[in-house]
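Taken together, the values in this text are just the output of simple stated rules run on the coordinates, not laboratory data. Keep in mind that what you see is a predicted model, and the values were worked out from it rather than measured. Cβ atoms are built from the backbone, for glycine too; each structure is taken alone.
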Structure I
Amino acid sequence: MPKVTWMIEGRDPIVADVAVGQSLMEAAQDNDVPNISGDCGGCLSCATCHVVVDDAWSSKTGAPDGVETSMLECTESPAEPSSRLSCQIFMTDDLDGLVLRVPGE
């Protein structure tokens, strides 16, 4: 099963197996990743699942679309060039080893 690592400032990284096809927001919730609340349940209407994709992985996760880009303007922590909403990234075998940074509290 592919693995994802969530990096959270001041905490140990969280590394977990994620089922292919599962959203990374759901995976974060399943693994008690802090600061990923996913208030809208993955409907792309909040921005509470903001993550920053490690530069080495940006091309594999792809760029946000127009709606996601608009939602990234509403994040509590400022969006960065490789910011994504984790509800819009779905696990694939090609993402095995993906590293995401969770913006601060």
Structure II
Amino acid sequence: MQSLNVNELQAFVAAHPGTCLLDVREGWEVQLARITLPGTTALHIPMQELPQRLGELPSSQPVVCICHHGARSAQVVAFLMRQGLGPVYNLASGVDAWSTQVDRAVPRY
């Protein structure tokens, strides 16, 4: 499984404009805190809905899966890889690490 840490994400996006940030958290979590990054496309599909909504994922851009701490998004990356989709990456340590290491304006919860 390919992973990026929060400090690598900005450089990755700069090298891959149009990267899709797939947030797999629940709606209430997204309302509390989210990663916004210029040069990306944000997509919110809760983990449980993903099997029915695979058609919404871009076919020509990298997808970085995001959750609170990186566990759910790792499961999603594994699922997407089994479906033959790629390139997909897990954001290790998730939104929580983003809020402590990159953008302190993103609330922790």
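Say we calculate distance in nm of label points 7 Å out along Cα→Cβ at positions 56 and 72 for every structure; which of I, II gives the highest result? Max of distance in nm of label points 7 Å out along Cα→Cβ at positions 56 and 72: I. Once relative contact order in percent (Cα under 8 Å, 6 or more apart) is computed for every structure in I, II, the highest value turns out to be that of I.
Source structure of the calculated read-out (Cα extents along the principal axes in Å, 35, 30, 21) within I, II: II. Taking distance in nm of label points 7 Å out along Cα→Cβ at positions 48 and 96 as the criterion, the top structure among I, II is I, with the largest value. Quick check: -4000 is what I get for helix-only ellipticity at 222 nm (-39500 (n - 2.57) for each DSSP H run of 4 or more, over all residues; to 500), calculated from one of I, II. Which structure matches? The structure behind it is I. Looking across I, II, the calculation of distance in nm of label points 7 Å out along Cα→Cβ at positions 8 and 40 that yields 1.5 traces back to II.
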